[in-house]
Structure 1
């Protein structure tokens with residue numbers, strides 16, 4: 001005669017079936033590894049922090065995976081800047097590629113990649129494509145719009161620069177920023193924006209308007225080497 005299990009029996013058996021769950025040990029080990037990666041980060045051992053954290057990102061446990069991802073990105077951020085400081089822009093790009101594998105639409109790594117191609121490597125063609133990729137995801141990125149305008153001017157093509165300069169001004173109130181919009185960031189971006197705008201007006205045939213824009217920028221932003229150089233170009237070339 002079969003004995004019917006009571007409700008209490010079923011609950012007891014269900015609970016006991018989970019007591020030796022292998023996930024407990026896995027989580028404990030993953031959490032310990034995350035702690036170790038975080039400590040490496042605090043000790044500025046960014047390579048080791050990255051080496052420990054990256055495999056944990058693949059775990060299917062969101063809590064641990066998300067924490068590991070944050071640690072890996074923090075390490076990559078530091079490694080990118082260290083590579084640049086050491087004069088290794090290609091290595092910095094490799095770190096950014098790893099970053100983008102974790103965050104395919106990451107605003108900062110997309111923008112930083114474009115800037116390195118532009119300013120560090122002088123690869124204008126790839127930089128152009130990289131800035132456009134930023135705009136694909138962040139259409140009001142003033143930094144990307146400005147980068148495209150600068151690239152076009154560097155190519156001697158003001159007509160190509162014009163729509164990006166115009167869009168930068170038009171989108172100012174709703175602009176999106178890859179960098180934290182601190183006073184220092186805003187100052188640098190606005191110096192460049194006024195600079196390319198004055199250069200554009202000068203190319204369009206009005207040295208007076210270019211001079212007025214530069215003077216206004218100096219009054220708003222204060223002393224600026226970029227704007228002083230622009231004023232010197234305007235005075236030397238005239239109309």
Structure 2
């Protein structure tokens with residue numbers, strides 16, 4: 001897996017030019033729509049706080065493992081050592097495969113009543129060679145999948161989901177949970193091998209009311225406690241879009 005050293009990409013969405021800048025202080029506003037994603041600075045005081053959890057891949061494998069909650073790693077080992085499974089991680093999936101993965105996430109999103117995948121962005125990332133998708137399958141069935149924005153600087157986990165709602169009770173919840181944790185661990189090892197600096201869980205809920213998001217926090221915190229504050233948002237150079245944003 002060859003990771004690129006990039007911090008922004010340009011693409012088009014309908015009639016508009018788009019710039020995605022990620023994990024960067026680049027303040028160039030050279031597109032109609034300028035997304036700033038997990039930036040270290042609050043550019044033009046226009047962005048909002050974004051918290052995430054990082055795994056430092058410069059650490060040895062043993063030191064990364066030591067930072068994982070011991071019961072979590074026992075579950076990971078239980079799955080890896082006692083199950084027959086297919087694991088795959090791919091940088092730059094084919095268009096057909098990517099469409100299949102997006103459809104699977106959208107079905108999961110419908111089941112969980114959350115937003116569907118930003119297919120336009122995933123396809124732009126794939127065109128630019130920075131999209132990776134991983135999965136674990138058993139008995140020919142997908143159990144869980146991860147989408148990443150994958151660069152030298154970070155492997156950022158954009159979407160992470162399971163398909164237990166489609167598995168007709170072939171696997172129980174604890175089995176799916178072990179598989180999901182194992183998938184993250186295997187991905188961490190692959191991105192470390194590929195030379196990424198950090199593994200990014202891409203989000204930590206800084207609140208106390210949403211129980212679903214708090215449970216997701218707990219899942220991520222099993223792997224690392226390294227929390228950082230960044231900034232994300234959008235700045236419109238296109239005057240019509242900027243006006244519409246103001247009146248919305």
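Data table
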item	result
Answer label among 1, 2 for the case where relative contact order in percent (Cα under 8 Å, 6 or more apart), calculated from the coordinates, equals 33	2
For 0.70 (FRET efficiency 1/(1 + (r/R0)^6) of positions 14 and 70 (r between Cβ atoms, R0 = 41 Å, to 0.05), calculated) the corresponding structure among 1, 2	1
Among 1, 2, which structure scores highest (criterion: mean count of other Cβ atoms within 10 Å over residues 46-53)	1
At a computed 24.1 (mean count of other Cβ atoms within 10 Å over residues 110-117), which of 1, 2	1
Value 4.6, calculated as distance in nm of label points 7 Å out along Cα→Cβ at positions 30 and 182, assigned to which of 1, 2	2
Answer label among 1, 2 for the case where P(r) over Cα pairs in 10 Å bins from 0, in percent, calculated from the coordinates, equals 7, 23, 24, 17, 11, 8, 4, 3, 2, 1, 0	1
Top of 1, 2 by FRET efficiency 1/(1 + (r/R0)^6) of positions 6 and 150 (r between Cβ atoms, R0 = 25 Å, to 0.05), largest first	2
Source structure (of 1, 2) for helix-only ellipticity at 222 nm (-39500 (n - 2.57) for each DSSP H run of 4 or more, over all residues; to 500), computed value -11000	2
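Read-outs throughout are calculated quantities, based only on the coordinates presented, and are distinct from any laboratory measurement. Please read these numbers as outputs of a predicted model, since none were measured by experiment. Cβ atoms are built from the backbone, for glycine too; each structure is taken alone.
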